[in-house]
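Pasting the structures here.
A short reminder: the numbers here are calculations on the coordinates, not readings from a lab. Since we're looking at a predicted model, the values are computed, not measured.
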Structure I
Amino acid sequence: MWRTFKNDIDVVFTRDPAARSRFEVILTYSGVHAIWLHRIAHWFWGKKLFLFARVLSQISRFFTGIEIHPGAQIGQRVFIDHGMGVVIGETCEIGNDVTIYQGVTLGGTGKEKGKRHPTVEDHVLFASGAKVLGSMTIGRNSNIGAGAVVLNEVPQNSTVVGIPGRVVVQDGVRVSDSLDHHQLPDPENERFRLLEKEVERLRRELKELKQEHKGE
């Protein structure tokens, strides 16, 4: 357990350039606090002390703004940056070296029973405001773009953007846990650009037809 807590501190320095000291991380990083309290609550959940585990998770939410159900399974070196508004559901399974930014929801789609939340493999990044809803797998080394709404399986080494979420990069350049998530592709902008090209082509054709008609 102490090795796990140490990993939770050390990972901050690899992913947050603002971190200056371990003492600062221990005192001021709400994402670390939420992970620690969740690990304790999850232990009680495993001992079937469900009420105590839920109370502890609610205390954690009150102080950190991050809601993690005590039944969720969280791996090693998971980093929640800023964290306000993050929600992680009961049957969610999160692997190792995952990064989660503020406003991310790993939730369900309704009142279904059983496994109803996402399974997240290793080295996945969720940018601000991403929503992943339902029981599906997010493949390792994938990036979920800011504001994306993911409703389907995501293959490994993929980048997903948009509403609903669409895979825009897969098995090209390996997707890492880079902080440059604001530079992800924009499929909507690309579609508008193609439409503008098509309109311009039609204008040229119409102009040519008018000139031919005048010539006759």
Structure II
Amino acid sequence: MALVLNIETATTNCSVSLSKDGETLVLKEDNSAGYSHAETLHVYIKDVFAEANISSKDIDAVAVSKGPGSYTGLRIGVSSAKGLCYALSKPLISVSTLESLAHQVKADDGVIIPMLDARRMEVYSAIFNHKYEQVREIKAEVLTEESYIDLLKDNKVYFVGSGVAKTKELLNHPNAIFVEDKLPSANEMSLLSELKYKKSDIEDVAYFEPYYLKDFVAVKKKV
């Protein structure tokens, strides 16, 4: 049982939660279109401590969403989490962004495909069964009209995340269920970070790096 600060910055959603024994006590987040992480993350961290009426020294661990996702967003989240761990001498826990996102879907059968928008028709995705057990590795894939066709034949398939809009345009199948307007949140991290804390599944603070999945590519702004 632990008191954990959870940090999620893999997408446009800047999200912070404080959880106890796997349940969210306080949640602060901003899922507006722009990336405001650099300005708001530390404010949200202070806010959740204040609302819970505790000091940062009272937490047992810091958990961070490890990716895949936005290169810049992940860097900000991981850097902040590592800084807190150093300053407070607390363990660092990493949580898979896509696993956390999958937990936003409640299903009795079928499979869940959390997906994050990447460039053009590409998404970062993984596949979980309805018990949240991962049945396919995380990968970057280009969507086509044939994507997931074998899964859709025999299963309800729940698509969730920022990649859903692209997928919905391509797939027209009665077994395809699109869970729209969802982004990874520190709320779903609460349970996952607690499970890792119980197993002492922690990271080396000095050497931990986000899971980018693909190398960073700089894009020039149009003039």
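If helix-only ellipticity at 222 nm (-39500 (n - 2.57) for each DSSP H run of 4 or more, over all residues; to 500) comes out at -12500 when worked out from the coordinates, which of I, II was used? Could you put the intermediate results ahead of the total?
Values: I: -12500; II: -9000.
Label of the source structure: I.
Please compute relative contact order in percent (Cα under 8 Å, 6 or more apart) for structures I, II and give me the label with the greatest value. List each step's numbers first, then the result.
Working: I: 10; II: 24.
Greatest value across I, II: structure II.
From I, II, which structure was Rg/Rh (Cα atoms, Kirkwood Rh), for residues 14-85 alone = 0.94 calculated on? Don't skip to the answer; put the middle values down first.
Working: I: 1.00; II: 0.94.
The read-out was computed on structure II.
Which structure, out of I, II, was Kirkwood radius over Cα pairs in Å derived from, given a value of 18.9?
Details: I: 18.9; II: 17.8.
Working through the options, I get structure I.
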